[in-house]
Structure 1
Amino acid sequence: MAKPRLRDLGISMGRMRPGSMNTITDVSGVAVGQTSVISDTPHVVRSGVTAIVPVAGHAWDKPVFAAVHSFNGYGEVTGALWIEEAGLLECPILITATQSIGAAHEAATKHAIRTLGDDDLTMPVVAETYDGWLSEFAAFAVREDEVFTALDTASTGPVDEGNSGGGTGMICHNFKGGTGTASRLVPFDGRDYTIGAMVQANYGDRADLMLDGVPVGQALGSSEVPLCRTRGDQDGSIIIVIATDAPMLPVQLKRLARRATVGLARVGGYGHNGSGDIFLAFSTGNRIESGGTAPVGDLSMIPQRAIDPFFHAVGEAVEEAIWNALVGAETMTGRMGRVATAIPHEALVETVRRYRPDLVQPT
């Protein structure tokens with residue numbers, strides 16, 4: 001049974017049209033694979049890994065232009081320095097738990113060797129957020145098999161949300177959080193380009209949670225829904241990945257990545273000191289040959305004068321992706337009997353209807 005999404009509750013946001021699936025995989029060729037690890041013995045584990053492959057079927061041999069932006073840097077993304085230096089993403093993006101970043105990096109390297117042989121150098125990109133409130137940190141549950149499965153099963157179809165992949169054990173605004181995605185269409189020059197966003201949401205204070213201006217977190221406080229006893233209500237992280245089929249150069253993708261901040265802020269993310277808020281953006285709109293020998297190549301780019309709607313699309317897609325993570329999540333019990341409660345759908349709809357009836361449509 002498919003998990004509900006924000007629009008399934010009759011709530012829509014933003015002015016721009018979503019893609020056909022309203023996922024990052026609306027960007028042609030982008031594939032997503034996920035592996036969740038849920039067990040109670042010998043360790044209580046609520047963890048996993050998510051793989052985003054920019055060019056389906058070519059995880060390691062089809063580079064794309066890319067950029068990275070750190071809104072607040074209490075986190076890690078391996079390979080980020082090379083993205084900054086070269087403006088290239090030459091591999092999949094893996095998102096997992098903090099304690100699994102080393103194992104995922106090693107597994108990604110082995111997967112690249114299996115695919116390319118051991119003569120090609122690869123610089124895996126692995127991002128993380130902390131799932132240790134629900135999952136035993138010392139279990140190191142994500143290993144080579146889990147990473148290989150996520151990479152090998154990546155598809156261009158619908159994306160599982162909530163308690164899925166790297167988002168399995170995550171908490172967002174003191175509700176159960178996790179994985180979410182959304183997309184927007186940008187008309188330009190006689191065609192629609194797509195902006196897709198994917199998040200691993202594990203951040204935020206309950207009181208700050210907003211939905212298109214509606215103070216949901218204040219309305220659904222601890223007396224209505226129990227809080228998760230995190231290290232501090234404001235601690236946590238979010239990884240945001242932006243994909244587009246619009247032809248953009250690395251400097252433009254840097255600007256795109258920065259605009260993820262807009263969507264995060266609209267939901268109630270402030271980039272607190274203990275939060276790792278790191279954003280990556282890539283474009284499939286130029287064909288870049290891996291190890292090509294041609295002395296000169298032709299590139300395309302969206303004119304700078306036309307880039308504003310793409311900025312707007314990023315903000316809308318990120319905002320909805322975070323909400324899809326929240327709506328798709330399910331209440332989860334983890335280590336020490338701790339419970340991360342999912343946001344109650346009926347109460348959410350009633351809260352939005354009370355403040356903004358124009359956002360709620362009959363389902």
Structure 2
Amino acid sequence: MGKFKAASFQTANSYNPSAVLGAATHLRSTLGSPARMAFAFVSQHYMPHIADFCEILRVDGHIQDIVGCTTSGHIEGATEFENGDGFSIIACQGEFGDPLTLEDADFPSHTEANGWIALSDPSAFPIEDWLNSSNQRSPRVSVVGGLSSGARHGEATVFINGNTVAATAVPTIGRTVLVPSLTQGCRPIGEPFTVTHADQNVIYSLGGQPAYRALERAFETLSDDEKTSAKGNLFAGLAGSEYIHDFHSGDFLIKNIIGADPDSGAVVIAGIPRIGQTLQYQLRNPSAALEDLGRGYDPIRKAKRKAYGALLFSCLGRGQKFFGASSKDAAEVSDALGGKPIAGSFCNGEIAPVRGVNAIHGYTAACAVFLEKTP
């Protein structure tokens with residue numbers, strides 16, 4: 001077993017310096033020695049006090065660096081705290097690079113990084129362009145993270161050591177290794193088709209037939225109950241890799257269907273497909289999501305022995321209102337990790353790789369597990 005440790009803490013209350021000091025004391029005493037990095041997720045009412053918040057934690061918690069963002073609900077351990085004030089934090093020993101302030105879409109040259117944690121303000125930084133750059137410049141290096149939530153447009157949401165920024169990225173280096181996982185809550189329906197005619201995000205034909213007709217045929221394969229609940233829950237899945245003969249859940253980048261026109265046969269999606277790329281329509285519902293929990297978190301179970309902490313980024317559209325019960329994702333991750341420390345947030349978009357391609361997702365839960373690489 002390794003020697004790196006992590007410790008987590010949460011409070012479901014508004015900003016109070018005494019409570020923050022209590023968190024710092026808990027983290028310091030649990031770890032027993034200084035932490036290299038901490039990740040904090042705070043309700044928006046903490047932001048006017050974010051400099052003091054970070055200073056207390058760094059000084060009294062013996063934490064070198066703290067990065068974080070706002071959230072409409074926080075996660076700690078096996079519990080999701082949806083809505084309301086509060087914060088969660090995980091302090092990690094191990095090896096991390098200095099947190100970077102992201103200012104443009106160019107992915108940084110960092111030869112030591114084996115993975116990245118990225119936090120972004122969705123209205124202030126071109127995170128999708130940055131991820132595309134990451135796929136070109138550092139293929140197969142995983143990026144996991146989330147887009148901040150819980151704030152009004154124009155309000156600062158991301159911070160490094162008490163200073164607000166548009167976006168930040170933290171590299172995992174050396175003996176700290178990042179293991180990503182993603183659960184999408186969708187299952188493929190109908191058949192996979194090759195995109196044969198598209199203009200930007202407007203798809204005209206799939207496999208030589210109108211894209212709308214392919215959507216109709218996929219819908220016809222659903223049960224009566226599934227058809228009843230399908231409104232707003234049909235998506236387009238773009239294959240993350242073409243080197244697959246039999247597509248399953250988890251093989252696709254899930255994109256919203258923005259519109260469909262039966263007259264022209266076109267379907268408009270929130271993504272730009274390539275001609276020749278495989279597309280299969282998807283159904284999102286709680287039963288598909290529950291089935292996906294086991295598959296999506298398999299990498300975590302395999303990493304359990306060497307894991308010492310994790311971050312969980314869950315979509316605002318998941319949680320109790322989707323599953324009908326709270327803490328489904330957090331409980332599953334906590335169980336997979338054997339109760340190791342976890343902190344996280346509810347996001348306006350989640351970042352994780354699919355088949356080695358880093359991307360922004362919706363209605364998903366993305367997890368980053370920190371392992372200690374041992375000889």
Structure 3
Amino acid sequence: MAKIKQKPEDFEVREVLKEPVKKNGSFLIYELWKKGLETEEAIRRVANLSHVPVRVISRGGLKDKNAVTVQFVTVPERFKLREISLPNLKLKLVGRRSRPLTPSEVKGNLFRIRVRGAPLPPKERVEVLKLLGVPNYYGEQRFTPVRDNTFFVEYLVKRDLEGALLYLFKPAGWEGSRSRKGKKAFLRRDYETAERFLTGWRRRVAGFLKKSPDSLKEAFNLIPPSEIEFQCNVFQSYLFNEWLKEEICSRTDKLLKFKYKLGEMFFPLEEVKIPQTLPIFHPEESTPFYERKLKEMGIGREKLKDYSEFFHRFSRPTLVPVKDIKLLKTSEGVELSFFLPSGSYATNVLRFLFDAV
């Protein structure tokens with residue numbers, strides 16, 4: 001049986017920028033190497049070790065935690081960062097640029113992945129991948145924050161602020177033992193213990209409720225806008241996946257079906273004529289598919305308009321090319337490498353080739 005991410009070294013990611021690194025400019029650009037760390041945690045550690053505010057460090061993309069990843073960060077030249085060489089975190093200066101780095105300046109990612117216990121995939125699937133690309137579904141890891149197949153926004157439309165707050169304290173996916181202990185303590189309303197084990201805004205919420213234990217609704221206001229925005233974006237991602245699935249299934253019956261956390265993904269085995277892009281759901285815009293899907297879910301679009309500021313507006317490609325595919329059979333399984341555009345998920349390629357996630 002094919003296995004991925006048995007250890008971080010099995011999943012290597014290298015960020016590729018649209019523009020080459022230069023020698024001139026008022027911003028310093030660094031190469032950030034990390035293993036077993038989330039991007040934001042790695043940046044916090046860099047900031048602490050360099051004695052600079054986190055807010056002055058700009059990044060491109062977010063990279064997997066359970067992986068070995070290389071990406072870029074920038075700072076104004078007056079905030080020169082300390083070069084770092086630790087077992088799970090390295091930082092080195094590689095050049096300059098004229099402006100801070102943003103996610104829009106990432107061209108894509110080069111992946112090198114070891115799939116253990118797997119034979120080489122069928123040649124037919126490799127050829128389909130080279131010819132058609134891969135459906136641009138949001139990958140499994142995008143939905144790690146979803147608890148009990150319920151979305152945060154479902155509490156918002158019910159005006160259940162207490163429920164929305166508690167939702168964010170339910171353990172979700174892989175977490176460290178301290179975080180899990182803190183969340184469990186919070187849910188049983190042991191706010192003193194929760195404050196001891198939690199970090200960031202969750203720790204502040206626990207501290208507030210330790211002093212005012214009956215003020216759960218008021219504590220909702222302590223949730224940072226970035227967390228609400230993130231939860232709304234997860235909901236948008238799910239709706240996009242559902243629309244993309246319908247577009248593909250309505251064009252062909254030559255399909256591969258795979259299950260994931262929130263349903264099913266379908267991959268075509270022949271060329272399909274579908275729109276090149278689909279708009280992401282936004283509460284201010286009416287789209288027949290989204291209207292129908294929201295009705296099925298019992299979610300009123302009008303009620304989500306109060307939170308429109310937290311929803312992004314953009315269109316996402318439906319199929320993306322998989323470039324520079326290379327496969328090598330080894331004694332442990334298969335090693336493969338390929339390039340994907342920014343925002344696309346390598347797990348979709350692995351799912352199609354190896355029936356693995």
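Structure summary
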item: Parent structure of the calculated result 21.8, 63, given that Rg and Dmax of the Cα atoms in Å is the read-out and 1, 2, 3 the choices; result: 3
item: Highest-scoring label, criterion being FRET efficiency 1/(1 + (r/R0)^6) of positions 70 and 254 (r between Cβ atoms, R0 = 25 Å, to 0.05), among 1, 2, 3; result: 1
item: Answer label among 1, 2, 3 for the case where FRET efficiency 1/(1 + (r/R0)^6) of positions 14 and 62 (r between Cβ atoms, R0 = 30 Å, to 0.05), calculated from the coordinates, equals 1.00; result: 3
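Read the figures in this text as sums done on the coordinates, not as results from a lab. The structure presented is a predicted model; accordingly, all values stated were derived computationally and were not measured. Cβ atoms are built from the backbone, for glycine too; each structure is taken alone.
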